[in-house]
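Below you'll find a set of structures to go through.
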Structure 1
Amino acid sequence: MRLLDSIARGFPIGSVLLWQSRQELRSENRIADLKIKLPKPDYPVNYLLDGQQRLSTICGAMFWPGGDLDSRWNIAYDLRKQEFSHLDTLDDPPLHQIRVNKLSDATLFFKHVASLDTLTSADKTALKERAELLFNRFKDYKIAVVTLGDMSIQDVAPIFERINSSGTQLTIVDLMRAATWSPEFDLIDAIEAILEDLGEKGFGQIDKKVVLRNISASSGGGFSAESIDSLRKYGPDKLKEAAAATEQAYRRAVDFLATQIGVEGAGVLPYINQFTVLAEVFRCVPKPTAEQYTAINQWFWRTALSGYFGGWNTGNMASDLEAIHTFAKDEEKEITVSVPKPKADIWLTRTFRLNNAHAKLLAIVLAHHAPIDLLTGQRVDTSKALASINVKEFHHFFPRAYLESKGEKQQRINCLANFVMLTAASNKEISDRSPSDYLKQVSTATGAALDEWLSSNLITKECFEAALHDDFDTFIERRAVVIHDAIWARTGWDKYTI
């Protein structure tokens, strides 16, 4: 209704995007149940990439053939209220309401306008003027059209993904579905079958583009858009084989993450593209040796800690694929990856946010230590805490309200070094109390088990002593090192190469 109202008022509704191409893709030749005339053989086709909903609304409303009471296109314009509305009847509405589908037939429309003369109300002249204005607005309305030339799919897809911010988004997955479709193979169906299989293990919400990358690699290509575009060359049998190989690799990758890393859902992964590479590792190395498992484990912690996948580009994709293949051939004992080795202050500069990769990494390493609630002595339910990083299970060791009262900046208050796993009940009990206050309660409750309770939360005695004196600076500086050391130990890096 808002779209039709915008046209009636002469407001812009944005441009539509066409892709003129000779490439044969599976596509719909209907808009709003209206058939589109097919192009002549060997002529370029204009594929509608962006604007389908807008054109469907306009065409559906203007060219509705009638007959279906519940049709979404059973729309009229009220000349008195000057607004569009759905009708609940197939009978002719009052004369001051005119069906929108009459706009496509000037004779029929102006026959209705002429009938307004039969009205006895004083506003009939105004109603006729509004009707004529409505007709002219629709007749003369122009929609800007942007046409892309005969570009490849890998060039077209990112253009569309970048400019399309609303409506049903078309992605490279949709374009490749059209390029590879046959009665024997549907790319979307294959991807959804893979994700459904992983749903029970918490990985069913992985982006379809991630799966597409792996299908491309499984077919003998790579992770890049250029490699993905090569899928169009393959027949349904090879595509089915690649999808099946991807599904098996995903199962192995998920099992590894759950049993070796403690990640039981895609939402906990620091970087989703870690899964892309990890799946390809397990496709190429379906039954790793103990030594290879160690190398894969170290690769995970290295890439997570370094933030390697934060800027994963085409060059990285190619080098990662080569590293996997040399590792699979046993030519290298490690999965070679060139990454920076960050210092411990990363835990002081990164803040706790649900989408922060290092916040997820902190959650994973804390779960490895089976943290104990410092007030109750009960083990924290890490599976609950790791459920897509349940924010209710993570709390400030130095309470936020306490630090705000001391004038601390939010960046320091929310730095990762100041977070522990704690039940909501214990957090509520701590409230805005200073550490020197509530930690006395902790000391009394723990007794001889104090060191065990602290270490399970990656807190040393030195950190604890700083907190007992409300020394925030010393606490976060020391704890940042403790967190860093705990993760560093899993990377296999030499401690002294920092």
Structure 2
Amino acid sequence: MRNSLRYLASGEIVYTVAAVAVIFHPEERRQRFFVGQHSDDITALAVSADGTLVATGERGPHPVIYVWDADTLQVKRAFKGHTKGVAQLAFSADGRRLVSVGSDNDHTVMVHCLDTKLCLGRQKGDCRAILGVACAPPAATAAAGDTTTTTSPAFITVGVRHAYFWYLSPRGLRRRRALLGARGRQQTLYSAAFLPDGRAVVGTRDGNLYVWSGQDRKLTSIVRAHDGPVYCVFVDADGAVHSGGGDCAAKVWSSNLDSAQAAALGAAVRSIAARPGSGSGSGSGSGSGSGTVLVGTAHSEVLELRHGTEAAPVVHTAGHFAGEVWGVATSPAHDTYATTGDDGTVRLWNRSEHRLVASTDLGGAVRAAAFSPDGSALAVGMGGGGKFGGAEEEEGEEDDQAGAFRVLDGSTLEVVFEGQDATEWIQDIKFSPEGKLMAVSSHDNNIYLYEVDPEGEFLLKHTLSGHTSYVTHMDFTADGLFLQSTSGDNELLYVATAV
């Protein structure tokens, strides 16, 4: 979900996970949760300009939009009217109206009044997906504030090969297409934000920033911004423009877009925002970018950075970012646990500090993990999902890591041993209680039993082939003399490890 990471007035950070909104305090590293209201995944988030209100919308046949207090987490308003889901949300500059975009075939646009709880306007958006919405600043909407004139737009929507300016009057909503002229190119537009003077800045698929006049809807300038799609655009209180793109760069621009500072990151930037009151830029045109910028990446990272400094970005949280997470193992010796996923990464977490302490990329899906009894080693099983996808390998496509296992250092995640005897992917891996044996179960229907050498070698002792389907789970007895296992055909077998 793009543009789903924002600062609150308290300095906390809000983002969503499934049907929960998480409020994270970066200094104290504590979390609060808006939970129990949404009945399905949250698909849209917006924060009011003063950072005191949050709006979240969900997917589902009859989705609900909740507007809630960022401090108390109490629901202030609940709006309905969309079908299939809520795709986009945006507060008006004064925080009194909320614009929502539905996930229905018409991508219906609605404007809700927080004071009266009424719908001020409802109109079809476009048959193509709407990917971004932004409300005009107070100066631009002053003429339209009494809802008796439609000279200035109230907001803009952008999406797949379209952009519309929207006007609100007592008669409802009216849209007018943004004009590309001879210079613009019809293409997917991902995000939008308004400058203080009422111009709209829009991120394009080809890496440009399009700037439209809010008065006559004409494209006034095109700025080359990124070497990939511009996924997110944000204008801070000083008028500086922040952009993030598929080229893994986060940039801050002066308000006239004639200069920029850039920070190179390790993944595409999907969300960007400036910390209120941190002096993030200069509306006078200097674009100093000296303040704190909040960035969310395609690798599930939440980080803060400061342009113009040598300091590395502060990573507040990071996680698996593609496919599924299958492997979880807790260390018997340390306050840590490990997770593995189809994104090819193994991650080590500190339980009490709620912090990622180490990570490594093994280059292929990892779906099983187990610590040795003393916690010094972490064994993982490879295969089971396409790299960065999570889907099974297509017919005729070979996964050269399926059936392999790796043994990592339990603290640093450095690879200390590699082995492969199985021919299909590994679903479970276990150490015996005394640590002298390691069992690996495969989708080739076999269990591979290894003897752990005092020098750190893993020597194949037995190949157990009693199952007639893929082996799903295993467990040693407390004395390590027997192993029980289950398979895909619901079979439960027992075997002596000394066979």
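When mean count of other Cβ atoms within 10 Å over residues 441-448 is computed for each of 1, 2, the one that comes out at 12.6 is 1. Taking distance in nm of label points 7 Å out along Cα→Cβ at positions 65 and 265 as the criterion, the top structure among 1, 2 is 1, with the largest value. Structures 1, 2 were shown, and FRET efficiency 1/(1 + (r/R0)^6) of positions 97 and 257 (r between Cβ atoms, R0 = 30 Å, to 0.05) at 0.00 was computed from 1. Between structures 1, 2, the calculation of FRET efficiency 1/(1 + (r/R0)^6) of positions 201 and 337 (r between Cβ atoms, R0 = 30 Å, to 0.05) yields its largest number for 1. Tell me which structure, out of 1, 2, gives -14500 once helix-only ellipticity at 222 nm (-39500 (n - 2.57) for each DSSP H run of 4 or more, over all residues; to 500) is calculated. Here the read-out was taken from 1.
As an exercise: volume of the Cα convex hull per residue in Å³, calculated from one structure in 1, 2, equals 163. Which structure is it?
2
Work out the source of 10 here, i.e. which of 1, 2 gives that when relative contact order in percent (Cα under 8 Å, 6 or more apart) is computed. The value was obtained from structure 1.
Only the coordinates and a few stated rules stand behind these numbers; no lab work does. Given the structure is predicted, the values throughout are model-derived calculations rather than measurements. Cβ atoms are built from the backbone, for glycine too; each structure is taken alone.
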